[in-house]
Structure P
Amino acid sequence: MRRIINSIQWRLRTFFIKLYLKRRNVKFVTLPSFSGYLPEIINEGTFTIGTNCSFNSFRLKQHFTVEKNAVLEIKDGSRFNDGVNLCATQFIKIGHHTRIGDMTYIYDTNFHQISPENPTKCEPVII
C-alpha cells in the first residue's frame, strides 16, 4: 500500500513540475530534479535545461529571469543550490557539470546607466 501511495505522490509531483515548466516556456531534455522550493521563473526569451540537472532550494528560493530575446542555457549535469539568482538580458550559458553554490548571482548586465558617459552594458556570460 505504501508503495502505491509513494508512486501516486511521485507521479503528481512530476506532472505539476512539467506543467510549471511548460507554462513558463522552459525547454528541457529530461525533467530536472527539484528539491525543496520550486524556483521563481520569469521567461520572456529562450530558457533551456539539459539532462540530469538539479535545483536544491530549502532555505532561499532561486530566481531565474530571461528577458525578451535573451537566452539562458543550462547544460547537462549542472546543479544549483539555495538562493541562486540568474538574470539574462542577452546570453548566459552554464556549462556541463557546473556547480553553482548558495547565494550566487549571475547577471549579463549592470542593469542601469550610471551616467550619460557610461551607458548600460550587456555582455554574454559563459561559465
Structure Q
Amino acid sequence: MTTHFNPNRNHVRVLVKITGPSNETIARMALDTGATRTSIDRQIAVFLGFEFTEDSETVRVATGSGYEVIPVAVAHYIEALGHYREDLPVLCQNLPSGLPIDGLLGLDFFRGKRLTIDFREGLIALD
C-alpha cells in the first residue's frame, strides 16, 4: 500500500488503528525507524481499556535524557499503511501535552516488510 505524507513536516505522521481490551481508536503516530518498539500515549492506552498497577509489566528504556521505566501493554490489533499486527506489545509513555502525535510507530511493526519513504514525492510504501 502507498500513502501520502507531508514531507515538509518535522515528522512522518501516519494514522494507526489500535484495538485494546475494551475500545479502539485511530491514533496519529510518527513513523520512527529509530524506535525499536512502538509506543503510545498512556492516556490513549487507558482509553483503550488497559489498566496499570504496580504489578504491570515494565521495561527500562534509554531516552535522549536518560533512562525511563515504562509500562507495556499488548495491543490486540494495530493497523497502519494497509498492514496489521496482532498482539503487539506497545510501550505506554506519558507524552508531553500539545504534541501533534499520539505515539511512535516503531521497527517492531515493520519487521519482515519492506518500507519505502520517498521524501521527494511525499509517499510511503509498505509491502
Structure R
Amino acid sequence: MNQVCQRFGLKQQQFSVLNEIIWHGPLTQKELGERLFFEKSNVSKIVKILFERKWIGVAVATHDRRLTLLSETPEGFATWEKSMQAFRESSSELISILSENEQLNAIRFLNTLQNAFKRK
C-alpha cells in the first residue's frame, strides 16, 4: 500500500483521510479523528497538507457555523480514483500468486477479522 501511495505523493495516513472524506464526507476534523483513531494533532497536520495540495476543501457547516466541514475537491477525487485503480491492480497481482484454495482461505480469514472488529 505504501508504494502505491508514494506514487501519488501520499503517505498512508493522508490517503486514509482522503478516502474517509470521499466515502463519508463532508466531515469535521473531530469526526475524522474518531473514525480513523488518529490523534487530533495528526489529523490537523494531514488536513493542512491535503488542503495545501487542493485535494480537500473546507467550508462552514450550515447547521452550526462553529463547525468546519471537509470535503474532496475534483483534484482530490481524481487523485483518489487513480490511486484506487493502482491499489486494485497491485492487489490483483498479489492475489494471482495464490492458489484458488489459498485465496478462499485468505478471504475467510479477512471476513473473520472484519466481523471481530465490528463487534468491538
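Throughout, read-outs are computed from the coordinates displayed, never taken from laboratory work. In this text, all values refer to a predicted model and were calculated from it rather than measured experimentally.
A value of 16.8, 55 for Rg and Dmax of the Cα atoms in Å, calculated from one of P, Q, R, originates in structure R.
Work out which structure the value -6000 belongs to, where helix-only ellipticity at 222 nm (-39500 (n - 2.57) for each DSSP H run of 4 or more, over all residues; to 500) was derived from one of P, Q, R. That value comes from structure P. Which one of P, Q, R has relative contact order in percent (Cα under 8 Å, 6 or more apart), as calculated from the coordinates, equal to 23? Corresponding structure: R.
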